[in-house]
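Some structures to go through are shown next.
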Structure P
């Protein structure tokens, strides 16, 4: 199904059902469809054409959803940008995407000055303010769009930016054909088949947020927007109680924060029937606590990448406990089980450096092939050629299969750290730190936290007679990289380890921090 068919069909089937809800207002499908049509006409009147990019810079809100839906209605490509990035990171993404229009919220208006030098034809605020153009003015003044654009299934539907190994973010392109193969789209059932569904929108700029947006609308459900972003565990629990949420999608550390909330066992959480969490491995103790707190929930841990489009594999946590297979909690499940989530399974191989399949139980790079994977990277054929080869997606993750077909992630071939479900590319942070006047040499690595998750650690050698504190380092990084990328730990050494050919030996550098662990991710 084309993305442009989803809202019109849901509005036709369930016009009076709630479609979006935030602290300001609740919109029915009829009202949402009306607003989207008027904004789409506003975009059309600006001569925005099919294939043009419209950048969306805001925390999630019904207005951001309206802008994205309106872009799709005229055949434009929405590019949602995470507002928690630093100004120069946002500027780099905008330069790369080359949008003809940028939609922004009032909270992001201070960034406009840094973007004003770019060839963006139209700056459009979400609500009426001092800007000559706004989504609100389109809704008030424009008629409804008479006809929605009919895209080709293989046209680019979305561009989702993810971090780059050289500090340059990469725009992952997904087509309409790929997206209709995502879990829960359920083409054989048609749209609008789950009108009681309610989904909390955590982050519209990531794959998970796009998945929640489009699958919830496809099913005819309601998008629930928290009051504040980043989303706090306390508010998630409040929303679960108030809205009687049945299904919750989280990243690992938010899941941990929810489970560890004070008095969590006294909260009314019996409505939850399913929880999925991804972004970082989760330990056995936390899962055990979660099963006690959410007695009616099926808990799954999911493994995916922005490039894969959807889940590569998932692990049923309840099943592991019931079957006494606690060793499988270290896995990400059996990829062959993906049809249980309404998605065709990927074909997965584990290969060595020469591209040969390794023996069962041995570790190698995970590569996969399926109808869900990306078209490639926007405006970046070199990186596309490295990642997509003969139809296979080279994930950069190292893993192994056990004798029952369960997949275990062992390490990352790519030099990245996962922080709160987001990729931190070490080279990007190193590039910033190398400019510090006291630093002679730097290596950024991920080190395990005491419970779950990893933290960004900077290992540096200093110039003669120089001094450096973690506070100094954090202050230096402000305004240059996003807060979640700034090192949380500083280690000062005399020199960094090298290989026999003089290259930085990160494997050796990481070893002391991961001693006693069965895998080099946390």
Structure Q
């Protein structure tokens, strides 16, 4: 069953994970076919937060600026706010900068938030528009809409994908590798005989059960909320817990509310649906329904494997999150980033036999970490029980609101100020990380301590010419020569050339950089992870071989 290949990689699924993988492969000239069952994009504002690390990857790929221009107006505040009802008492507010302010602030921030990019609040449907455009622009990538995988098999030489087109046509595609980015019900995962492990359902007063979502349009909503504008509005009362996202900062909003026991989304008509929103608002308001959806909150699930032979899974096919923390979509993007360069290395013959094994080792551990953080945030907000008198105009009501405000102010800072989660994910123990025997700082959600201890994100700094250090990196491996006394890079350059490994050498002759990395040399992977650091180039051959899976 070896046969002639139609491409090097087949991707099943055209959401963020599949599209980013297509872009990563396309940027490397790897022949790729992406199959997407839908004939046209589904328009619904799902995930609404692109974390800073994801923005750094979009910057590396050259389109972070396009994302910054999408979503809310440049001067719109991205505050997180909590109310008894949207038109009633404000309980807590966590102030966050607008997109324009974030672009200015990032070059002045230090410590935990020393980064090339800050987070951006934008609906996933806008993100996917850009990802589709970027993927389609890659000459080596073919996107096939209306193609559904119906079967899959593999042998030692490659993978065969059976597919059916929207017009009933049947095709067989042959590739070296395949990636299932085909959602929570993933046919690829099932064909691989992999299963989810973890919590499939958790009951909470909020973010733990069936959720009903309403995407609507109203030009008068802000007139009915007597508080400064925000990105998200949450209600906390004894009646019904809900949240509201500003989509375009003008007249489009996404409303989520948890259904109570016995309620079913399908039993709520379009005429009745606005009443759920009116209860959260605390006032009547004419709204135009754009679309409705239902989903379940409370998942903490990670697949028991991310690889079987030449087939991989990522995104929702590999892990399911409760959306608190906004970690699901961002984790999916990093799955694609991690796998993209490794598949390309195998296709181009500079990757070794252990390289593809490292995808599961690295990403499965990160998925377990991140789903755990998301669950803790869901517990913090969803298990909080407001006092019955929280809406009362009374002494007891004032006290109840104070208690809720204290909890929610602390919660917001815990959930939405997460540089430790964003930047602190690590690949310790991976076969392609060259340990130097040092230990990284403890993992902490709300604090990130930059470290060049191999296995984590390369420490960031701004260069003297105003560029981010990341802008100086090569697209594949980068060797940093740090400080004014760094050894000659020739042994690494010679070893890289002998191995066929794309390697860029960058000189950063500053004491600040040398102190930040605590070494004279550092080897940075294509995904901006420190693979090795040291003070001598004498072991260059072995370092490069281990970092590439040999």
Structure R
């Protein structure tokens, strides 16, 4: 089932391993397919002369069940090492999601599972629809030495159309799966008095449209930090990215149009900074829209194509030059929620390191925030390494568990409304939040890092969302983490000024329970 395919040198594959990575081809021939557990919608096939597993549904699959093929994966050659699975996913005519389904509720399905201590460990990718011609990957972290077998599941759900899976490969690395800098044995994060003496920062993610009244109102709440991360550059469509956006990004004038957009955003940042300096509020200057934005599988182009990576560094040098170390800046936030599912020469951390060093040639003092891979989720801090630069703040985003925090965000409400806390569910109690954040806590304690929770929230119509806010804030405060909740007067779904009725778009006359939690926390800020 698993045959050796090829070995690549570190020059070609340096972000997956610092020495050598071996790649094994997974057999999906018609003969092998006979031994797989397969849905009726799947069949062995060929695509462009290569063996493939084809999934085809001529009508919408409406029952929500995953239509998959389960493929056993021999992990014995990679035990105790970093591993990754890649494959080509091709839909020439395009997959169509069942009408009324949200972006997480239909499309391709790729996940990998192994069992450790009677508990299943899962890795997965986000569902995709439309015309597909991408290489997908799942980073698997270090697989324990006693795990010799795993299971790859591929397929689709809540769609119609045809899709092929082919070139399925297991990559085995001898060292780190992501780039790590060389650090001395006794390395600890270094901070200047500016950050050592900085009190805990508590605030909110802000809408990027400048509004003086909103800033003044927020100061009355006693918030002392806002995160202004700008998006909306040409080709930036994070939810329904398709051929239109692809054409914009590949157009000859793309960089010219991006620079015009960036100039406007810099002027907006300046308005925020000048006003916030008067109000006594600090600002996180963040870049949502990186050059080249993303591929259809959500991977960011800056990690795979030098022209966009080089542009990313130039963009941050320009931002640093234009903002000139403004005293209201708390930190530069380099890259919002990095996505990199495959190896690259300049991966998510290496490129942020290069950008940080470039900023330091212009602005040697302003702190810089670095985010982890995989949407900056807490689990990704297991892979994160600290950077050998002074005043680096390590940012994490907290939306766990997603079926609570995001219920109804991308489509209809679930059949059973999820509420918090729920003693009958291990994932809906405070301890589960503590467990989720443990990799971040471990990182903090190991390296002496300053941790900043750049985003956390629970949708306003989620019953008990105020309890979620309170438990999160209690955890952050106990660990000494700075935080900004998502979000102040952006989309009202994330508002703590609106009530639980998702159809009521007006703020409540009296403070909501969630707003009371936020205001109570802000009382700890110095006036």
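Quick note: the coordinates plus some simple rules give every number you see, no bench work behind them. Everything numeric here is computed off the predicted structure, so don't read it as measured data. Cβ atoms are built from the backbone, for glycine too; each structure is taken alone.
Numerical summary
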read-out: Distance in nm of label points 7 Å out along Cα→Cβ at positions 42 and 362 - highest-scoring structure of P, Q, R; value: P
read-out: Per mean count of other Cβ atoms within 10 Å over residues 210-217, the highest-valued of structures P, Q, R; value: P
read-out: Given 12.0 for mean count of other Cβ atoms within 10 Å over residues 58-65, calculated: source structure among P, Q, R; value: R
read-out: At a computed 2.8 (distance in nm of label points 7 Å out along Cα→Cβ at positions 226 and 250), which of P, Q, R; value: Q
read-out: At a computed 2.1 (distance in nm of label points 7 Å out along Cα→Cβ at positions 370 and 458), which of P, Q, R; value: Q
